[in-house]
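Read through the structures below before going on.
Nothing in this text is a laboratory measurement; each read-out follows from the coordinates by a stated rule. Because the structure is predicted, anything quoted here is derived from the model rather than measured. Cβ atoms are built from the backbone, for glycine too; each structure is taken alone.
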Structure P
Amino acid sequence: MKGVTINMYSKALSAAVNGIDGVIVTVEADVSDGLPIFELVGFLGSEVREARERVRISLKNSGYRLPAKRITVNLSPADLRKEGTAFDLPIAIAILTAFGYIPQENLDKTLFIGEVSLNGEMNKVSGVLPIVYTAFRQGFARCIVPVDNVREGAVVQGIDVYGVKNLQEAVKFLNNESILEPYYIKKEDLFFHEEEEDELDFSDVTGQEIAKRAIEIAASGMHNILMVGPPGAGKTMLAKRIPTILPELAFEESLEISKIYSVSGLLNNSRSLIQKRPFRSPHHTITAAALAGGGRIPVPGEISLAHLGVLFLDEFPEFSRNTIEILRQPLEENEVTIARLQGTYRYPADFMLVAAMNPCSCGHYPDRNKCNCSPNQVKRYLGRISRPLLDRIDICIEALQVNYKELKSNKPDETSGNIRKRVMKARNIQLNRYKDENFYFNSRLTPKTMSQYCKLGKKEQMLLEKAFTKLNLSARAYHRILKVSRTIADLEESEIIMEKHLSEAICYRSLDKKYWEE
């Protein structure tokens, strides 16, 4: 300890993740005389409490000799639950500063994140991207992170991000005894197109013209869609190709999705920015917590991992009733709220729901030549999808079995590229129309804004009234028809909703009557 002056008190800055946003955490260290004890306080999770032993041994093995003093480390704000191992580095830095190894002024405008191993090496942690983004928004000058997280953090432009391999390297850099260069990624290099083998395309799908048309409408207005049909009709094949007709991600959208994946620990140094719209297809045995998010330490679920992309639920009725009913609130509010004793977590969930199902347990109803299910069996099977959930699906179509002539036809099918051009044109119309609103797609229209953007003529009003009565529609289903008809009109570049647009939108609700009527 020769030449080292004990400062008694010091502080370093770090951050915790709440939802997909960072919250600045102050790590204070105090050194005083008394029984040699190392205490950690500040509403800590078990991983943070274990940092006491990790940090103590890593400091010893890194060559830093600490005298027998009473060490108290506080992580504030005290009402925020701290979880994970990312506080190891700021705790170690705060203690070393209190013991005089680092001048306090060298920590100004610096944020620390990282887990230390027992030999002082830095280990990768989750949630670096939202934390660095928060540091940038809060005016920090630099962030020091594990070297394995440096590319992920460097996605945020306007703040210096340094990657360190071990504790000694971090201390030497802070004391200006060594030089580290901040990791920098050019914005144009953030997006790179990986060559994919066997890229999916709608031209691979033979027939199913009605289903393709419905999917094009759904993609144009971000509408939820349900496909009903026998096994082997191509429902899954169609669903997997939906991302190929969706618009490419803007940088801001990519950053938002990447923050979700960062919190979930699904980013790596070579994949620091999500470049394509997510396509999530969980198995029907998934639990409610895995779908919506949660757990002891809350993390985003599948519906948040599908944010700004597609959530595909195959074999829809096979999902647990309690699990799929969770979708009702996110489909309306476009976010998931998870309440815990230590706080409330919010995750974005603005996704396009694509569901596929058989019309009965054997899959062949209403073809009585193949289907042996009794009416009660069919009713029970279809009854697994509740009416309130069905009302939240804008488009419901029947995917019929493809016949032999269609399979052997040499007629070329339309490519995803051609469909995407029409989708982009319709979306650009919506972006321009809703430039003064807080939404961008027809599916996000509210009853109040529908009166402004979905005006109907006298003929159209009569048609909709007739359909409302005949199909026994709910108020929600009525609004869904208006939204879909608005999208169909946009695809035809029509400023007004005409009778043919409304008729097509009503057809996409007619399966309710066929399959789910009492």
Structure Q
Amino acid sequence: MTKERRADIAVIGGGLGGCAAALAAARSGKRVVLTEETAWIGGQLTSQAVPPDEHPWIERFGCTRSYRELREAIRGYYHDRFPLTERARAEARLNPGSGNVSRICHEPRAALAALQGMLAPYVHAGRLIVLTEHVPVSAETDGDVVRSVRVRSKRTGDETVIAASYVLDATECGDLLPMTGTEYVTGAESVRETGEPHALAGAADPSDMQAITYCFAMDFIPGADYTIARPAMYEFWRGYKPAFWPYPLLGWTVPLPWSMEPHHKTLFPQPGDNEWISLWLYRRILDRGHFVQGLYESDVTLVNWPQNDYWLGPVIDVAEAERVRHLEAAKQLSLSLLYWMQTEAPRPDGKAGYPGLRLRPDVVGTEDGLAMAPYIRESRRIRAEFTVLEQHISADSRQGAALAEPFADSVGLGSYRLDLHPSTSGRAYVDLATLPFQLPLGCLIPVRMDNLLPACKNIGTTHVTNGCYRLHPVEWNVGEAAGLLAAFCLERQCRPRDVRAGAELFEDYRSLLHANGVETHWPAMMEAEA
């Protein structure tokens, strides 16, 4: 059966960018349909189970007001509902997991509840329709305009045709780009194309993409045995040693991304070690010490580590059988890592294995215990009116500067060390210092399409610069800027490229961004402190 829906704005993909876009458009009074392939909206924070990666100023500036609202709603989830200790309740900036990767490490379900709460007023008002477990299957276009997108329910097989004045691609892999004939790029560009110092020296490689990861949550019950069944690919992964890795992949020694020198990790913190040695603390999402005694048996940590990055092949623009094969192999890697830790991992006491490690399917909402979706670091990327290059943002390229290259058409901010994980061509890490950067409107404008906008990781970056534009607050900012841009263009009866090209239109649009709490410039004090 085929249904039809009409909206002002269709947002296809319900990750962080999609949620931000839908929220911004609905707050602007537009009728919005938001679709999501998995059962949970929220993408990186929920269905992919990736605690936020953020810059050091995130609590004060450098993100949008609505992203800050999301963070506070997550904290409020714990403050309002959970029996916290007096000390934890007194912490205005509670870090639920006390993980050291973020100031707000938390469970995926906390982010899901916060996002659903933010969207709830517009869902209740009938202004926003959310269709979970719906995957895009085709699109109808008319020249440079997308007329509709067809999505299919994964539960029933029924299809819905969504016709909209604007279509935002917030899918994790940029799935609408090939469906709509939108010009796009994949993989790694060459130095000849971009001039980037860390682009490929030879020809571009469209299939050279960053590793994906199937994350999982686990806790630890000493004296118990929760060993999982031996994974089908365990022997392969147990013996696998990448050429650039110091020892077998399943081990405690990993390369430092910026130097490739061997770096020994431990599972649990040991006396005298700094906090970054322990993988348990790295992405811990629940610290039972924050809660009344007896509520939790254990802390809960999230496994998104170097050892379960999968790079043996891409999952974008390959045959379906190959895509499925790589996804299954990535799952097998994560399960093999867990099994190795439970059975063979060396321990400081000279013994082997931690059978008390318990996979927590309930934390990620699945039966197999792995996240609902893989963490996709690199998407298809639009061919944009402007592409952000390494030279714009790297500290080496802008020696002496405090900030990345300023963009006159800035519509947001971000800051993160350029962090390229090993890629499907067998290349090792590329890890570079960057400067706090801006999000230029030009990288949201396709070179040809008039009513399709990227709202996720599919903006005009390169393989290299994607490495720092893919993080949680930046993706949110991309989605929010795209949602407000679509709403603005509907009001003004203009095209997104007209907004960028017209000084008066652009200033009106940027005023709208500022009114909605979108920061477009870093504080002057950051320049002064250089």
Structure R
Amino acid sequence: MDNNKIKIFDTTLRDGEQSPGCSMNLEEKLKVFETLQSLNVDIVEAGFAIASEGDFEAVKEVSKLAKDTIVCSLARANKTDIERANEALSFAKNFRIHTFIATSELHMKYKLQMNREDVLQKIKDSVSYARNYTNDVEWSAEDGSRSDFQFLCKCIDVAIKAGAKTINIPDTVGYCMPLEYQDIFKKIKNNVDNIDNVTLSVHCHNDLGLAVANSISGIEGGARQVECTINGIGERAGNASMEEIVMAIKTRKDILPYFTDINTKHIINASRVLSAVTSFTVQPNKAIVGANAFAHESGIHQDGMLKHNRTYEIMNPEAVGLNKSKLVLGKHSGRHAFKQKLNEMGYSLGDNFINEAFKNFKKLCDKKKEIFDKDIIALVDNEVSQQDDLIKLLLLEVTCGSTRNPLVKVILDYKGKEIEKSNSGNGPVDSIFNCINGLINNNAKLELFLINAITKGTDAQAEVSVRLKENDISVSGTASDTDTMVASAKAYITALNKLIMKRKKRNVGLNLSTKKIN
């Protein structure tokens, strides 16, 4: 392998899914995996097979879909985890078992309650056992960046001798500074026998906002695999962002003489797919994939861009899947122009879907004076998320004011049957949610209700995000509309539809009341 090739190990489906409220069902995971394959990701960590039946099925089904992508499952340092990982991965053409154990004094004492000798034995036993199933075994030192260096080197040596081909040194809690993290890898290269026979890997978290910087520093220290996620999703403050690392390497070849096999033209689409699936919106100023990443509003910047785009852009938007076309859509635009605009924005959709989206686009044009790209993205994402919904909003009427309690009327469609209810509550949003809950037997707790304006102006679409939790099931829904109350109802219903699917998987079912209330 070219020593300057950087393998991209994507853990969106495993570590990324551990973000609170970010869990995905099987269909959603497969959709994200297909996107990762189109990006040409080297290794995809599809899940933690032992964690649940859902994770096991996800790893199994991803394994069946995989072509040249290596599919991986995480496993703790015990036989049961490793056997379960192998069972799920056995359908893949190429697969990897990723086993790990903590190596820092803090984790060993308080979490594992094990001494150093016990940990070393666990490493030897787990890696050796995993090698019975595959030659591709990765070993990770959890909290490696805070581990005693001499002991860390002993652990790595044991893992290599037991048969590990990839050694991962994670900055599990995002504690390291870039030069400090780089130095760990440089010292490992100089202090561990046979280190040149394995691939060193980085896995960084963003607790101090340094995940990408640390990952690149780890590469400069000798790592040749980067573990990362789309949009940087992950536990706490998230993981290192795949798109930022890949584009940093692509853009700064003058000081980063490395390359990846990522098809960067699919980056924007991958970001949008994940955002739509998880209802985790990308902040506008997010590097590479944010709505403002290639936007210029300042007069000085606009003047510079008109004279030469390199004055204020260090990357071509086309490189990540965007198009600089100035095609402006409005109420006089035709279906062909609408379809072309969607293609330029990275969407690949069927004619039936485009026809329905175009009708809704025309309705939006009648409500708004100016249509922005973000409006179109929100509209299409709404359509995608509601395509197969069991429950749909047919009508919402809200009467409220400073001198009266709000009155809400809701009509829903459930499998072709209309159900209706009127209700009042403490404010219009509370009334809407109470009304929907009156039609649907829902005891889930509302954990998040968030409103954002998609664009500027009083006619801007409102984007509402809702997260519901029922026992150990957490689901989220996002919707947009020029009417904030309609967006709130749609977002709540989107979350309920996801809850239905998860309940069905657990044979709980959903009790719908069809009693009409005037």
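Some notes on this structure:
- Test item: percent of Cα pairs over 29 Å apart calculated as 51, pick one of P, Q, R: Q
- At a computed -12000 (helix-only ellipticity at 222 nm (-39500 (n - 2.57) for each DSSP H run of 4 or more, over all residues; to 500)), which of P, Q, R: R
- For mean projected area of the Cα convex hull in nm², for residues 129-264 alone computed as 14.9, the structure of P, Q, R it came from: Q
- Top of P, Q, R by FRET efficiency 1/(1 + (r/R0)^6) of positions 313 and 393 (r between Cβ atoms, R0 = 30 Å, to 0.05), largest first: P
- Of structures P, Q, R, the largest value of percent of Cα pairs over 27 Å apart, for residues 321-472 alone belongs to P.
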